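Multiple structures follow.
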Structure 1
Amino acid sequence: MEMDTADRIARARAGDHDAFRDLVQSHSHELQVHCYRILGSLQDAEDALQETLVSAWRNLGEFGQRSSLRTWLYKIATNRCLDMLRADSRRPRIVPPLPEAALPEPIGAGDTPPWLEPYPDVLLDHIVDQRPGPEARYETTEAISLAFITALQLLPPRQRAALVLRDVLGYHTAEVTQMLDATQESVQSALKRARATVDNHLADSRSTGSIRGSRRPARRPDTAAEHRLVARLTDALERADLDALIELLVTDVRLSMPPVMLEYRGIESARRVLAAVTFRPGLTYRVVTTRANGQPAFGLYQADPHASVYRAYSLLVITTAGDHITAITCFNANVLTRFGLPRTLAETD
């Protein structure tokens, strides 16, 4: 295997594009997830991945094989993400207007960043090896959840990168130091601060549902309880049964709607928001189930009163605890194509 890699490197350095593709194809999906964790946006992660591969192709002659090819690629990807964050060219994005409805007063701006996008689970299936290194502190499933991705976005860029490299991927501190061109002291300081912020955010997220649900979200997907919950939520949405949906929520449920930076908490706020926006009289829906960030997700389609179709309305991603929902994150309909979902559904589908 090492001879094959060395041979491919030699051929790629000589200008063989096919050899280069063979070298990097087994790493490309995990590199995209890495960029997504740091950037919080699938669109930006795709851009960062492409720029990483272009840089690797152009600079392959500088790869001295003192580290593995995978580590070298992660270093390039990490620094490309940091460059993007420093440039800040992707923010602010155009924020769509609020729904044409009288919304209740939110608890505040919330901490969900406006650029946050969901990550399709189907893309995670392509990762060859998801096992983190021995230094990892977070499980793979937790490290892709919306709560974790949101927590990462609260960190300054270098803290974010250090924590992902060390605590998610499991690189040793010395390796992280080299990848970030930093000192060991600065990396250790960044990790200390980053861990405190992320752990506090996750602890707050896990405390949601402590009254009517478990204190910690279920980590294993596709459990029997989750299947029942998905079926009940789908039924409530398609029957426009607000009371049935409310029964599925924990007392202190959270609702957020990136890129609109508003957050609602509690059943009564949830009822008012859903009644004002989703369950307005005359609106009917069809639902297509999918998964995002290791969590159940729902493509929501609204009936067009002037045509025999249902048009893409939004993507809902839910966080669960046992047989209840602790959080609902509502994304714009433009993310549905990332999940292979159509823009319209026929009435007979």
Structure 2
Amino acid sequence: MIRSFFIICSGADRELLGTCSQGEQNKYAGIGATIFFTALMAFLAAGYALYTVFDSVWAAIPFGLVWGLLIFNLDRYIVSTMRKRDHFGKELLQASPRIVLAVIIAVVISKPLELKIFEKEINQVLLERKNDLTLANQEQIAQQYNPAIAEKQAEIAGLKQEIADKEAATDALYNTYIAEAEGREGTLLVGKGPVYAEKREKHDASLAELADLRETNTAKITAIESEIATLESGYAQAVEGSQSVIDGFDGLMARIDALGELPWFPSFFIFLLFLSIETAPILVKLMTPKGPYDMKLEDEETTVSAWVKQKVDQRFKLADTDRLLNERIYGEIADEEAVYAYKKEKAEQLLRLQADKFHELQSRHL
């Protein structure tokens, strides 16, 4: 039962193969098993590849099944149409398109398996990239907000400096009238005289101005700080909004690119593994020696070919012979006097009838 199934997979003529030995049947059962398991591996690999893209089992299974059937049908067709010609070069040339296709398929199919095998290493590479992207993204967004924030902070610093300058001027006036009262400066008279009162008056006026300035600038600073808070909130929202894009930077292309940063040696051998699997049916057919089944199949095919060629040749010969006979027969007839005289007599009768008929018609019109 299993051997019959694998013989069907090999694409061999079961009726013709049934006339061969058990060993010959086992050989083609092995070729069919190679074709079947190659298609099975193609189904699993293609299904997983699509699963990594869409993250859906229901989308991966149908596509993997179609891909596996495609590879199965292609391998079965190529192996069944390959003929043992006792010339390896011609057989290899016949199989070369499938070998080229096998290389392409091996590259496509081996990548998903490599992504799964080196998943932890790829995740580490992607994490480092995400961190770099996060820092670069924060810096890029900061370039949009930092100038405005720095400008607002400079305004606050200017307002605070204005208050500090006024405080320094007020303190200087305070020290001036105190020194006047103690007799250390000014008139050098101890006591609260007219000069002291004048200087005290200037200090009190400056102190009142300082209070008004503090109130005004404090309100301005509060408003500017509110604007800075709004800018910082916008910056945080922009960073948070773009971070989701960076967190999702782990698609198929990103993982394949990250795989390229890992050592090539393990990936190369996985590729060779799949290449050997993909080319296995062709290689098995190429390496298999010419056996009784191949000879019987060649005998049947050449028999039909020779029979068709013979029928075509007979048709042409028959047509040529018939043409020569016709030429000879009609040539001999043309040379016979009796046939000539008979045809001349009939032609004369026809001419007389035509003349009589013409005369009759002319007479009616007169």
Structure 3
Amino acid sequence: MACGRTDDNNNSNEVPNPQPTPTNYTSYFVGNKTDAKVSALGGICLMGGATEDDNAMKWFLNRANGGDVLILRASGADGYNKYFYADLGVKVNSVETIVFNDKSASNVAYILDKIEKSEAIWFAGGDQWKYIDYWRNTPIQTKINEALKRNVVIGGTSAGMAIQGKYIFSAQKGSVTSSEALANPYDEKVTVDNAPFIDNSILSNVITDTHFDNPDRKGRLMAFMARTQKDKNIFIKAIAAEEYTAVCISPDGIASVYGDEGKDDFAYFVQHNCELSNPSPEKVENASPLIWDRDSKALKVYKIKGTSTGNNTIDLKNWKNVKGGIWEDWSVNNSTVKIISNTTSPNCK
């Protein structure tokens, strides 16, 4: 399954950044080595997991405001460097990729300094559990969250998108399919937590999911949300993106959806149906199929098609002010997901 740019950029004539020879990380650098003294413009860019959408990536780079772009990853090499630095026509001061070879790199002063001096941070695809295992409760986590406070633009694809919400499917036990999660929402592979990690305030009550069309992941997302409601008594929301779709969120909370207008590139904004007197799942039990039906109206979903201009939007401050999409009702009963399209928006305070 594609996870963004994973390969070496063989056309860049680039060599690893000359540092004291480390064994726990590798750096690839292109651009000006003098730190840019500019202020980033903030924002979040969430990419669904396949080849990046160029217009969304231009949005991301423009938010760096001519500064320094840092790619953090735990596999792959320098596939983003030339793409970000030269291919998109957006001027930035430098692009550096740092590949973590093991957890010990999370204490390397050089990497911490690079995070501190960046105006944009991008998390590549791969294995989200590696990111969580390597970075949670380390100086890397601290520096990333400090960067967010100074308005650095942040983003990621596939695993790099999956770690952005307050609630995270960690994949600690590996991936899980919709059929597995719906048949047993307490399957050992349904690993969702909200331990502190990346502190995106606009996503403080959100879980993200990726590769939403390959394979279909609607069922497992509903299981993640149902488990959280049952275990923590919290109704969380969700943002999910199909593989070639990006969700770019400006600091004012407006989420714009980018994609190929000639294809079915969609993002989904999922919330419980607040119109119901009891919106909780009917059955969330170990070794039993999930039931979250509520007369086929359990969840309210705003489905937005991506465009080249990102002009279809939703306001994440209230999840009500919307443009260009359609409302759907989602429900699940006996491991079967039911979707009713062109429904009404939730009418709640």
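When helix-only ellipticity at 222 nm (-39500 (n - 2.57) for each DSSP H run of 4 or more, over all residues; to 500) is computed for each of 1, 2, 3, which one produces -13500? Only structure 1 yields this read-out.
Given 0.35 as the derived value for FRET efficiency 1/(1 + (r/R0)^6) of positions 224 and 280 (r between Cβ atoms, R0 = 30 Å, to 0.05), which of the supplied structures 1, 2, 3 does it correspond to? Walk me through the numbers on the way to the answer.
Numbers: 1: 0.35; 2: 0.00; 3: 1.00.
Of the structures listed, the value fits 1.
When Rg and Dmax of the Cα atoms in Å is computed for each of 1, 2, 3, the one that comes out at 21.7, 67 is 1.
Throughout, read-outs are computed from the coordinates displayed, never taken from laboratory work. Just so it is clear, the model here is predicted, and its values are computed rather than measured. Cβ atoms are built from the backbone, for glycine too; each structure is taken alone.
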